[in-house]
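Asker: Structures are listed in the sections that come next.
We did not get these values from a lab; they are worked out from the coordinates using the rules stated. Only a predicted model underlies this, so the values are computations on that prediction, with no experimental measurement involved. Cβ atoms are built from the backbone, for glycine too; each structure is taken alone.
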Structure P
């Protein structure tokens, strides 16, 4: 694997932790619709797009929603979510991430963000890591995870082959997307859930540049 030239990161759960904010925003949306919502159900939404998440929620109801209503619900959810993350700073990066990105930059490894979240550019700016990030894939331009498109698009924008990239994810759908893109997959979290990954680290603080070099 000595030809690796880039690492493609998911945002939520890898670069930073926004899952609680997503949970609160989806919970508020579901409650407005009279649909039961808890953290167990919320696990199904990790790593997938905003629209796919909303569809999973409204499928719990007998009511059918128009496209206009779906668009309004997605907009309102995002407005509330953005208000929750508006105060994010570098202190909200997951442990070890700033140091990892900084060392990667010094060693000429490219960095891409492949997140289902449309708020990734905002978070990159607020958390002061834009100087390390080469490209951010717009999730609206590709099929959602577990399809491989977002990782393949990241490689394309970097001017690299998929085999020259490593993907880092914390969600099962994301790991599937990386493997379908025929990339080496690093996962953060529970090894039993993320067993399709090539290597799993319990938390981001374990994913140091030194550990990355061992993988390479």
Structure Q
């Protein structure tokens, strides 16, 4: 990792990663450890892609007058089963984006993929194993397994989140105010997070 000489870990997990005691991001999730430093993700999952999905100027009235800040929303992912969503605020656009990227890395989640489409049943991880649902604010979204070659049938915001998660074929149904970028992206993120609940009973039976 290029920042290894500069990074001074502040958490136990960070120190374990820096010392080479933890070498896989899967080990973090398997033990339900919290990612409290973005550098942990940089070390264990290099090559993570990032995409800014929204930047807004937010104005707030204070006793000293009107205060303006930029709010950025960013999605990160490796297009192969990991995705994160983050938000950052700052008086400067670049700083807001940097904060959002760091926040998204600390919100990274694994995504369980599969082929749950009765039209396909190819057994590869191009879609989702079953229908999942997510809700954020006023938006609710359902993700349904699609056959190979379908593509992502979704609005632009949800499409970005799904692509960076590594989901290639999926149907979607949305409810609520999808023009609210954070709620739309957040609902998609929560739905993908819920894919982990699908396999837990199976894993327990195998232990």
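Asker: With mean count of other Cβ atoms within 10 Å over residues 124-131 as the yardstick, tell me which of P, Q scores highest.
Answerer: Top value of mean count of other Cβ atoms within 10 Å over residues 124-131, among P, Q, belongs to structure Q.
Asker: Out of P, Q, choose the structure whose coordinates give distance in nm of label points 7 Å out along Cα→Cβ at positions 20 and 92 equal to 1.2 when calculated.
Answerer: Attributed to the structure labelled P.
Asker: Have a look at P, Q and say which one yields -9500 for helix-only ellipticity at 222 nm (-39500 (n - 2.57) for each DSSP H run of 4 or more, over all residues; to 500), as calculated.
Answerer: Value -9500 for helix-only ellipticity at 222 nm (-39500 (n - 2.57) for each DSSP H run of 4 or more, over all residues; to 500) corresponds to Q out of P, Q.
Asker: On relative contact order in percent (Cα under 8 Å, 6 or more apart), which of the structures labelled P, Q is highest?
Answerer: Ranking P, Q on relative contact order in percent (Cα under 8 Å, 6 or more apart), first place is P.
Asker: Determine which structure produced the value 0.85 for FRET efficiency 1/(1 + (r/R0)^6) of positions 68 and 116 (r between Cβ atoms, R0 = 30 Å, to 0.05), calculated from the coordinates; the candidates are P, Q.
Answerer: It traces back to P.
Asker: Which of the displayed structures (P, Q) returns the greatest value of mean count of other Cβ atoms within 10 Å over residues 36-43 on calculation?
Answerer: The maximum falls on structure Q.
Asker: Computing FRET efficiency 1/(1 + (r/R0)^6) of positions 76 and 172 (r between Cβ atoms, R0 = 25 Å, to 0.05) gives 0.35 for which of P, Q?
Answerer: That value comes from structure P.
Asker: I would also like to ask the following. Computing distance in nm of label points 7 Å out along Cα→Cβ at positions 100 and 164 gives 0.9 for which of P, Q?
Answerer: Answer for the origin of the read-out: Q.
Asker: Comparing mean projected area of the Cα convex hull in nm² across P, Q, which structure shows the greatest value?
Answerer: Once mean projected area of the Cα convex hull in nm² is tallied for P, Q, the winner is Q.
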